Structures are given as C-alpha cells and as structure tokens.
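Peer 1: So, here come the structures, one by one.
We did not get these values from a lab; they are worked out from the coordinates using the rules stated. On a predicted model such as this, the values are computed, not experimentally measured, just so you know. Cβ atoms are built from the backbone, for glycine too; each structure is taken alone.
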Structure I
C-alpha cells in the first residue's frame, strides 16, 4: 500500500479554474481605448442625428404647421378654383416627402410661382405668400396678361397676344384687336400658345406703329417676312416694307419725305407698297390703273433721306 500514489483531484480542479490575478499596474493599451471611445462617440452621434432627422420629419407633418387654406386674388378670366386646385396638387403630390411640402415654413414657393406661369400661359406673374409668420393660409396673387393684339395664321385662326409679344390664348372672332400680326414664331405645325412673337423686336415694332399713328397713318399691324424684314399694312392704303433695327422716327421721316416727292406726291391712294429697306434707294409699286410704268414699279433716289 505504501507504493501507491494518491492523486488529490481537488487540488487539480482548483488549479484548473484558478486565474492568476492581473497586476494592478497593468492597463488596456492606449490605442484600444481611443478606438473604443471613437466607436462609442460615433454611435451616440448617429443615434442623435437619426433622432433629430425623425423629429424634423414628424414635426413638418404636424397639423399645427400645415397649410389648410388657399386664397386666390387677381384672377379675372381664369377660374380661381382651377388655380386653387393646381396649388393644392403641387403641395400634396401624393408622394411621402421627407419634409412636408404643405408645411407653412417649407412649402415650395418658387416652384408654385414658376409652374403657375408655365402651365397657365394667361398668367403673366404669380406671387405666393402668407399673411403672417404662423398663418396657415396661403395667398396666391396673380396678374393676368392683357389682350393687346391678335396673332394669326390666317383670318380664321387667331390668338391673343400681349404687348410683350407673348401669345397666350385663342382669340374669338368677336374679340377684335387694334393690331393684327403674323409670322415671327416657330413653324406653323405647332401651337403658337406660349411662344413670343419676334421677341427681340417687339418694343421697336410697337414703337413704329405708334409713331406712324402720330404722323397721321393708320397701321393695321405687321407681317414678319423673315429674320430681317417685315411689312406694315396701312388701313385702306399701301404697305410699308422695312427692316428690323431701323429707328421708328427715322422710318416715319423717310416715308414722309418720299411721299412729298414726285411721282408719289398726291398719289398715295394709287400706291401698293413703299420699300424703305435700302437706304437712299426707295422702291415702290403703283396699282395697275395708276402706274406710269408698264409694270407699275419704280425707284426713287433721295440723297437727303434720313439715316
């Protein structure tokens, strides 16, 4: 019995689960601690950003900050209810935006104004605002285009035009205008509504018509031939041919000067046209019964014509 070795299992088990104590001076490496701090800070930051983002989303859709009334002012020809419905559709477009478009502080003001002017050609300008800081009412003030002249493909198909040359609606035959214009827009295969009649020349052309009236002539409008030339028919009289870029006063003075010279003096009723496009050389055509030349056409050289 003395030769047998006795193994104390209790001692072995105690050693197996025994962990050597960490010396009190041992610390976690500095790099690990910094990574851990950065991770914790980033996590907190992301949670904070997410909470703020959700908070903004939630608050933007709150009823107390939502537009609940739309007023329309300035509509005379257009039905105000159409504008109201249009604005409501822009605000509530059936999409769940992150921030509510119906919020009194976040509604798309510039989009509404621009879209109204594009989709309603009759609207010249639109202004959208609210009466006060926390008002839930949206006020839309529009300015409609004034009917100034008619633009026509032909006598049976005409459109309304404002004094800036913008074509904005069909013109009924019972609504005549002082002037009638033609040409000067894109191809006739497309609708002229929304187009501008000779945009860079409208002010000068209207100034010429006004100056002709002052001088005693009665212009009916203008027909644009091409990018350079146009014609102005006078009521119950002849046609003036001129070019864009000519000064209105100069054109009228030249016309008066030419009509006071033979063979046109006293024969205005027999004229078909006077062509003022070539400086000192003025071409004209007389009606068949009044022309001295066989073809009724002639040329006058006027050295002292104004430039």
Structure II
C-alpha cells in the first residue's frame, strides 16, 4: 500500500512526487511518456528553465524525484477505483509491446493526466506541429513575433484567436475553414487590420518543419511563417470520469481548495483542470496538491 499514487509524469505529477517524497511519503509515479508538449522544441515562461527542451526538463525532474526514492513505472493507467475502505486501486499496463498489466494500491491518488489537443484535420499538419504549428500563443508566440501568423479555427474561433495574436505580430490572418463569423467579430478584425480567409483549408506546406504556406480548396495560397490553432481539447485520460469527478463547461475537471477533485482522497493537478495551462502553473498545482495530500495523511495518522 503506497501513501500516494501519481498518474502522469509531466510537470504536475513530478512536482507533486518531489514534494511528497521530501515529506517521506511512499510514492509510485506512473508515466505513459505521452506528455502534451513532447513535440515542442522548448518550454517557455518557466523561470530558470526558459528555452529548455521538454525532454531535458523531464530527465532532470525524474532524476530529482528518484533521488528521494520515488518509484517511477513506465505504463499507461487503464483503470482506477476507490474501495469502501477509501483506498485506491490502479491498474496499468507496461509500455513495452505486450507489456504485462500491473495493479497497485494507495491511500491517496493524484491525477496529473493532462489534456490532449485536437489537431486540425489538415493535410501536412503533423510535419510542423511543435515547431511552426502551435496551440498556445503564450507558449510560442514570442518565437514568431512580428512574423506572418495564421489563426486557424472554425468561424468565430479563428477570428478570436487572431485578435489575441495581434499582441505578438501585426501580420495576422484568420482562416475560418468555411465557418461563419459574427458581424461583431468581423468588424473588430477589420479595425485591427486582420484579413479573414473563409475558404476551406486543404493542406499545409513548407520546408522541413518550417511552415511556409496554407493551401485552400479554392483561392490563392497564403504565405505564412507559423500557424496557431483553436480546435479544442479533450481529457487525455478517462480516469477522472471513471472516478466520479465533475467537469466544467470547458471540459476541465472541477477542483476546489488545493486541487481536491470532489472525491475523498482524490486530487487533480495540471492541465486536466484547465486553469492556466503553462508548465510552471502545472508544477505549482502539483506542489499544491502534494501539500494537501500530505496534510490529509497527517490528519489520518494523528487522529486530527
């Protein structure tokens, strides 16, 4: 019986594991190696770690937690349940082909399973994703400052994103992929000198991972240097639903004080709650959840 199981080995999960381990807790961390930013060249906006490659960041973070005795298993959690005694049972499958299924129990459970971005269904997008195609202007807008940017989404979503991108560049075009745009947004785009391309997008093209052009089903191609998309996100794991979590309108898990998930002993940290989705915020939420977990364990142990 572990004190805590952490599912998700990104910034939130690793940060929580570190704090818990330093509180002398027995921690199992289960990591599927499917981090949301694994395709990105660098992480940004994280003090002392700005412009660090995600793989380097994770390698150092894993070294930190393993120094304190955290057990890290590479696997995909496939099921979790809370027993009548309040403990959690987690089943997970090893990542290697034909990997065996394992089961572990813990007094507390932290889900740091994150979100999955819905990539635009555009030919060629995979080749550019993480380098010149992005979902977050705060994460990657600065690297494309003053360049020719495309905001992609269905109708209003594209124009709303384009208006936001004007912070980073005066050269922004909204591509609505055939979707309608409200008159109010169209007027704001006109005021901000944002062209709107309403044709359906067919493909992206460029050299290597450098985007150079958006191609449409009809009409002239659009030269550009980077594309940001607004096509939605979904929970990467079904475990929050399976364990009885409630959800906000935007699809994030509802959490209360210190990342509590509304189920006794269950906590959620990182992008899964859809707060500010930055690496540094995910790490902070993981630390916050760890303090709450340890406090609950202390109360149970001391009868408080």
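Peer 1: Who wins on mean count of other Cβ atoms within 10 Å over residues 171-178 among I, II, i.e. which is largest?
Peer 2: Top value of mean count of other Cβ atoms within 10 Å over residues 171-178 goes to structure II.
Peer 1: Same structure again: If we compute relative contact order in percent (Cα under 8 Å, 6 or more apart) for structures I, II, which one ends up with the highest value?
Peer 2: If we compare relative contact order in percent (Cα under 8 Å, 6 or more apart) over I, II, the biggest value is for II.
Peer 1: Using Kirkwood radius over Cα pairs in Å as the calculated read-out, with 20.7 as its value, let me know the right label among I, II.
Peer 2: It must be structure II, since only it matches.
Peer 1: Matching task: 0.90 is the computed value of FRET efficiency 1/(1 + (r/R0)^6) of positions 59 and 227 (r between Cβ atoms, R0 = 41 Å, to 0.05). Pick the structure from I, II.
Peer 2: II
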